[in-house]
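Asks: Structures given as structure tokens follow.
Where a number appears in this text, it was derived from the coordinates with a stated rule and is not lab data. On a predicted model such as this, the values are computed, not experimentally measured, just so you know. Cβ atoms are built from the backbone, for glycine too; each structure is taken alone.
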Structure I
Amino acid sequence: MALAANLEELMVTHEYRLVRTGRFLITELLKPHRVLSTSTRNGGQSQTLRYLVNHQSCEGTDHRERHAHITGSGPDAYHDAACREMGLDGNLTAVMGTAANMNYAAVAQHRDDATLVTAVVTAGVQGNAACAGDPASWRETETGWEKVPTVGGTINTILLMNHSLTEGALARAVVTMTEAKTAALYELAVASLYSKNLATGTGTDQYCVGAPLDAGQPLTSTSPHARLGELIGLAVRQATLEALRWQNGLEPSYTRSIFVALGRYGLNEPKFTGDIAPLMTERELELLKKNFKSVVYEPKVAAAAFAIAAVLDRIRFGTLPANAIQDVFRQQVATLAANLAAKPESWPYFYTQLSEADPAQPVGAVLLAIALGWSSKWK
């Protein structure tokens, strides 16, 4: 492998070598592997690949020149061009592309006796986080791609085992890996940008999963019920969380925000002070602006906001009877107001004041609850 002089070796095992150079993160397979990947070229299952590559193919926002270059040259030509830049044989390489910075790649390993699982993840979700089943933006036809009606985001995963797997177990590893990725997104309450649902991934997620061909009797299960499946889940979840922390600044305590909780239901941070202004006195609004973060991140206020989102989810999914939903919603927004005011004993007052709270228009009720709680805090 003839690579640039700035090659940085990140990890070496008996099975592979992980290196980074510039915009490229390269896994060199030191033994024959069975690989399953989403690579445009050499994708699907293969036993002949030597390199698994993740690379930054563009900037995250408005990089029209790179988009034109990639789409204009075609996927096969771009694959070969990227491989030439790395000094690799394109016929022996699986390639993933992303807007994420390779310096933010996260590596997680988990072991059970002699079995080692390694996950190498880059992740960004602020541009196209989506839930499976959300409205799509593109349609593939026999003549190419066409726009349907919408800053890029992608979760790319390299998953490596040091023990042989059956073909079925390798395929099942993709299911376990995907569930682990989604669990990480749920942990951070990442919302879809296309619906009111929590995100299950992004529209451009890619992966390379590999296991050596001759490393013991092939294991037959990567289900979460098997120890190997547990290791896959742990490694992928940990690496995804770490990658999102570096790329997007997503960290559990920072997600305790009313906007993280209720953004998917329309509570918009840039519009917040303008929307709430008519509900407050000038002095109350001025004080709120100067203490904005203490309101947005207040633990009990955030807890109430997440409870409201959960109730709105249950209403939307039909869990609650129609004749109960308005009062259930009203109870939750009253709790938010009481928590912001730091006056739990005043909950009945807030419940009375919020008699018109409408789950069909949740933002208005939440803004009113915040205004009531804030104006009552020091009275």
Structure II
Amino acid sequence: MTSSQSEIPVFPDIEPTHGYGASSPIARIDLYSYELSYVGGKYVMSGGRVVTTLQSTVVKVTTIDGAVGYGETCPLGSNYLPAHASGARAALAELGPHLVGLNAANPVAIARAADHVLLGHGYAKSALDVACWDVLGQLTGRPICDLIGGRQSGPFPLYVAVPLGTPEQMRDHVVQLQQAGIHRFQLKLGGEPIDDAQRARAVVEVAGPDDVVIGDANCGWNLRQAITAARLMDGLPGLLLEQPCATYEECVRVREHTSLPMILDEVITDLPTLLRAWEDKAMEGLNLKINRVGGLTQARLMRDVAQQLGMTVNVEDAWGGDLTTAAVSHLAASTSPEALVMVSFMNDWTNEHVAGYEPRSVHGWGEAPTRPGLGVEVDDALLGAPFASFGAGEADAGR
């Protein structure tokens, strides 16, 4: 153990070699990067933000007994949330040398150790956290959903984001998705309020009785625009409003001016902000992004609290491929069906697949894999060579 590692407090671990108390020290951490491209060509959001390709980062944790776990983090560019691909890689490279030798089968202890080494950067730590849950699943022979609440249901409904466009374009896109079996839609809004109201109305008019339509501004309106848009859309049957403004305080003000059910997303970063929103009557639903809150460890806690408070829950991530989708699927599968509204399988939104395009959606529905851990098989060859590796006695960050 290096001198830097010795400064980390030792967290007590149960030593049995089987079951939930299994001890499996980390022998090596490898970091990979690969590019994800959007299947629709251009993914258009509020504020003129357009996504065609994104850089994703994969963490591979290997333990001394040969267990292997994977996790992925893929920020949606650099001007959506306080996160970016280079930041994720730098943060993980900072963490890597300090975590070798710690028990990967104890994700909570790994999270505490990571917080001791580096404050913040939850979006980077999320990939490491998921990889450790994958290891724990491998060692116990159980899928992750069994470990974070138990499999609560079979297939769950998936949603597709509808990029910002003209009312006719967005309506036609929704009709095409309906024909493919999709009945959950997240409309990208955040433009001029009158135009956004027309977009929402065009979609609501073609929505069926079993469809769910959410208007998501992704923080794109200022307060005046958001109140105007909310008033124009008030009364549209079945419409939900998501994250109208960039700050929590603005969103609370908007909530006072509309009867539309409110979902908050980007501003709910941890359990304290979730509880604050509950006390302020700021929302009826939570859109839970795994990498926004630092991984499955925190996402599970927030999900459970939201359920107990009677909120609805959507499960997703900022962006990602097969590994992100697998993590999302396990959190969704262990969520109460009564609370779960919709889920995103983001590997449906990307052209590249490092785990065989699994888990796979079927006509608008998804399920979590039943094999241990994440339950997917990663093709390391598709990831290429690691850009950084950390193991006992080494810290090669230049590969």
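Asks: From which structure (I, II) was volume of the Cα convex hull per residue in Å³, for residues 279-342 alone calculated, if the value obtained is 92?
Replies: This value belongs to structure I.
Asks: Okay, next question. Just checking, which of I, II has the largest value of mean count of other Cβ atoms within 10 Å over residues 215-222?
Replies: Structure II gives the largest value of mean count of other Cβ atoms within 10 Å over residues 215-222 among I, II.
Asks: When you work out FRET efficiency 1/(1 + (r/R0)^6) of positions 23 and 327 (r between Cβ atoms, R0 = 30 Å, to 0.05) for each of the structures I, II, which one comes out largest?
Replies: II
Asks: When Cα extents along the principal axes in Å is computed for each of I, II, which one produces 62, 40, 38?
Replies: Structure of origin is II.
Asks: Here helix-only ellipticity at 222 nm (-39500 (n - 2.57) for each DSSP H run of 4 or more, over all residues; to 500) was calculated and came to -12500; which of the structures I, II was it taken from?
Replies: Source structure: I.
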